[in-house]
Structure 1
């Protein structure tokens, strides 16, 4: 069974406050291997350097240089098993459908709580609280 401490995660968020808060949440869950990128292009570079070996990418939709949707397409083109969790304030139907078309694994509308984020990740990896 997978545990939070076993996951290799990339967080992609350009807003520093949101980045720090989400990073803090992920660390509190027990995630130790965490890479942070501030824009989609840097995230693509880090993904490629890691040869797509991330277990999970948690990414904002609205990013400078290259969007979260473009990052999702890049990840899917690599044909890896990396799971993708999209964070966005765009909770509209069109955005959800676009993300689903490109095989997003999960979606959370901002603002979100630590509990919501934890439950989404637990659902993706079958992690249970004991």
Structure 2
């Protein structure tokens, strides 16, 4: 039983380490001509810029954590507080969210004015990468 527990713990740790090391790709539709900067992307995902439709990931995960930390300098609790304030004052609503990387790629690939973020390994020819976060 101890060996099983150690093996399970090692697998969980390796999984967490690989997720933290994964590169995050900020993506747009393959046909898109817009090339927003990293600060523009921050404004889109904070609801301040409506030039593109941000596609968020539903659950907090290592990719979402890395994206929001690098692009908006906000962690999960700060982001929840930020959106709560906007909703309460009637100044904004959180972005549309989808289940996972595959759903983000599908939605961004299908909508010319959408932007999202995924693990770089999930990128397909339906989308193009604006920039990556190491």
Structure 3
């Protein structure tokens, strides 16, 4: 298996950046399009455990659009072969001073394009 094939890495980076724009812009339809439309898709959030695309959609629809802006740091994307990837990043929001967010996504190539199949988002105290 080849790791970080340049063309695959570029595709996943573009999908990740598309996700980030949709997230901070609260583009629910775009966010939905970037997650795998399947009951096996999982998203663990700061205060919720979501199993299946239906729960993820319901969460996105109900979530407040206020305070979604954030600054990313230490983003790392690694591809495995041509069809799987992991994207990890730290983020900070002015609305939660003294805390740092952590986000990991597992991406899979599907016939419709790159989709998030598993995601984890959490906040911790800013390391000293």
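We did not get these values from a lab; they are worked out from the coordinates using the rules stated. Nothing here was measured: the structure is a model prediction, and the numbers come from that model.
Results, tabulated for the structure shown:
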{"read-out": "Rg/Rh (Cα atoms, Kirkwood Rh) - highest-scoring structure of 1, 2, 3", "value": "2"}
{"read-out": "Value 33, 20, 12, calculated as Cα extents along the principal axes in Å, for residues 75-114 alone, assigned to which of 1, 2, 3", "value": "2"}
